[in-house]
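Just so it is clear, none of the values below were taken in a lab; they were calculated from the coordinates. On a predicted model such as this, the values are computed, not experimentally measured, just so you know. Cβ atoms are built from the backbone, for glycine too; each structure is taken alone.
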Structure I
Amino acid sequence: MGSISKQNKQTSVLLVTVAAQGHVNPMLRLGNLLVSKGLHVTLATHDHALNHTSSTVGGVHLEFFSDGLPEDYNRQTMDYDYYMNSLRTHGPVNLSSMIRSHTRKFSCIINTPFVPWGADVAADFRIPCAMVWIQPCTLYQIYYYYYNKLNEFPTETNPDLTVKLPGLLPLSPEELPSFVLPSNTFRQFDCMLQEVFQNTHKVRWVLGNSFMELEKDVITAMKDAGRNFLPVGPIAPAGLFGKVDELGGDLRGFDKLKSDKECDCLKWLDKQEPKSVVYISFGSLIFSSDEQTERIARGLKNTKRPFLWVVKQAKNEKVKDFGVLEEIKEQGLIVKWSPQTAVLSHPSVGCFLSHCGWNSLIESVSAGVPVIACPQWTDQPTNAKLVTDAWKVGVKANQNSDGLFDGEEVERCVEEIMSGQRSEEFRKNAAELKTAACEAVADGGSSDKNIELFVNEVVLSSCSEI
């Protein structure tokens, strides 16, 4: 190990990601984890904002490549197909130019699934490629079987088929990711995932943002099938594990909806009773409709419990003044942004009403907070299945025929989590997962060992090329 360590600082790796916050944040955290193991790390993305910011975040060096669109193009209200087509066309060429002009020689390219062409760029430069899987290992298994046609899935003629895969609980259609259903209309996502899973031979390592103790059965099944899948998570703020977080809890410099009054949330939480607060947030991309916002508000009103609610509106818009929000303004705190990991770690938070995006869910697991799952699309329905049936740390809110969560349903779920017959079970299971997450990322833990294994293999590969 000692001889390898001496080589680490001479080994450079390049991380490549789309500029969405849910991708940049875990990649930066992974990058700084690799820096702590002695590697030189550069992160490249196509966000014009990063082209005008600091050259480093923590120990990670930042680089920019063009997505082929003008700087003033509105990437938040874009035509997604048009945008991803532009990135797919111009990204590989511009990233390759950046690599050629770079002062360091990269020994590995590490990309996310949203830039699958990173593996082709790596092949062009004859260097190995790794992919960071930013969703649960469960989703990787589902997509692997679906896109390689290794198992039956629901079709228009058989829409009610239950899917059974190695290492997973049986999954009904409403528990599957939306992209594998016959109703899927997001063809760009479908094409992207197809490219990823039909070209896994181009990737030497898959680094999963999960940990062995959280998804043991499916990780074991993938290992038994000979896939080089290394869970290295939770890739989450160090503060969740009792460590000093040099990056800042939620990487506010990359949060387009950041607040300059983040301390207001924590000061307000300080005044609340332990495990009394309902925290509500639907992630960085989802903007709830006016009707959905009002229904959630009515459900919260009926619980009479304190709440901290992140209600996002489109850029430069104020939080709208619904009558019911006015009625409950003394009951809780409504904000446009919150320091989520600090909030989840606060002793007054009793449950997390979440869309079940994986970043939010892995943070709630690491904080030991029970979950009310309000899934909508992509991986969220399957993540909700993990919450309720695999980990037993929460309940799922059911949508009505219009696809909305009614106030009565929100009220039911809050009461079940906070004071229902299974409330103690939820808290106990959540606390056990929190302990397991801390142990996984500690020195010598399962994820730490996998990071060491990956770093050693990259360094040895780099040495063999010299």
Structure II
Amino acid sequence: MGAGNRTPGGAVDGGNGRHAGDGERAVRRDEAVRAAVEQGLLGAGTPVAALLDVTGIRESAAALRAAFDAAVAPGTPVLHAFAVKATPLVAVLRLLDQEGIGAEVASAGELALARAAGVAPERMVFDAPAKTDAELREALALGVAVNADNPQELDRLDALVQASPTHSPLGLRVNPQIGGGTIAATSTATATSKFGVALRDEGAWEWVVRAFLDRPWLTRLHTHTGSQGIPLSLMAQGVAETYRLAEEINARAGRRQVDTLDIGGGLPVNFASEATTPTYAQYARLLGESVPGLFGGRYGLVTEFGRSLLARHGTVVARVEYAKSAGGRRVAVTHAGVQLATRTVYAPGAWPLRIAAYDAKGCPKPGPEAVQDIAGPACFSGDLLAQGRTLPLLEQGDYVAALDTGAYYFAHHYAYNSLARPGVYGFAPDGSGGVAFAMVREPQTIEEIVADSGGAHTDALTVLRAPGRS
């Protein structure tokens, strides 16, 4: 796997993260915004919508598969399981399933979404730090792979496996405690992380080895070191520690008890530009160099990538309702803010977004440029998608697009001010030079907002009376 390897779609991975597909993705996005305005998905009556690039999603799935297929020994079992939390939309899970990507779920709800999408149980992995007895029983009955998070959960599995045999592959999550990245909230391998068995705590390593030796049905080790803000070198170090643990378990067992390593996901996304970096190919190469033996065929592999598969291929587009000035600063007031970009609004330094400007027809807006704030619709001052950005001067009726929002944005609605969830639409070429759209999730109605807020229970509190009082 040297520099200049061809990746799906004919793009070249030369090690610098630049791909022909990056420019093509931007062109598709511009065409989709214009078509969304022309076809009425965006307008005065529908001032915000989310768009998903189906072609881009397929390309990301193909790039992931190709990177690991080129690295692992022939015949090695590999399951790429999409982290459903990144974009919990049934149509997305169905598309990825068709593209050879399974599902990593972290709740009963996510398990239900994966099942609704038609993902086969043997292509699912259930990870969560707070699984209930009922959730574990359901997963084991279905044959879904389960990674226990802690000793108490392992005790629960002991009882469940004794009570009813299962076909579910069972594993244990470990925390290599190798340090964090630039974003504390998404660093999962720190000394005090809430996830997994902390391997550097006194006696923990030996406890894990004994746990496996005492349970022949425990066959997987799981770690998840990476997420946004984590360097690839740290991700590889976490995998290396887990691999070393698996080797010791198998040596002491005198057999190949650990047969699969679940190395998690967490490949970071470059939100600063259109360039795709790092790439799956770069990460696979680093793993091959840093963890000799990982790809040799002795262990099956599971990955759990989420953000890196979807982020680039989603765009939130919002109409500029008003354009004003305050203190000499131009402000574009739009319909996309904290309800969609919650992380960006509350932690803009850690989660900045690129913003693109479009005119009232949905075409990329030319200059002149001006320093502007892009404000959302919520009633607090900090509801800003971007602050002090130099963009073509936005006017009433124009559109702004928050780029790279396909993961952890429009599918994680935050109901501030009872703002409605936007419609989500997939798009792809229509075969005749245009753009075709498909509904992924319908826009939320006002009636649904009322229902979600207990509209069926209007008198629930007024009918309560203390005994003896009228």
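One of I, II was used to calculate distance in nm of label points 7 Å out along Cα→Cβ at positions 204 and 364, giving 3.8; which?
Comparing all candidates, it corresponds to I.
Out of I, II, which structure matches 4, 20, 31, 28, 14, 3, 0 when P(r) over Cα pairs in 10 Å bins from 0, in percent is calculated?
It must be structure I, since only it matches.
Matching task: -9000 is the computed value of helix-only ellipticity at 222 nm (-39500 (n - 2.57) for each DSSP H run of 4 or more, over all residues; to 500). Pick the structure from I, II.
Computed on structure II.
Given a value of 1.14 for Cα Rg over 2.2 N^0.38 Å, for residues 156-291 alone, calculated from one of I, II, which structure does it belong to?
II
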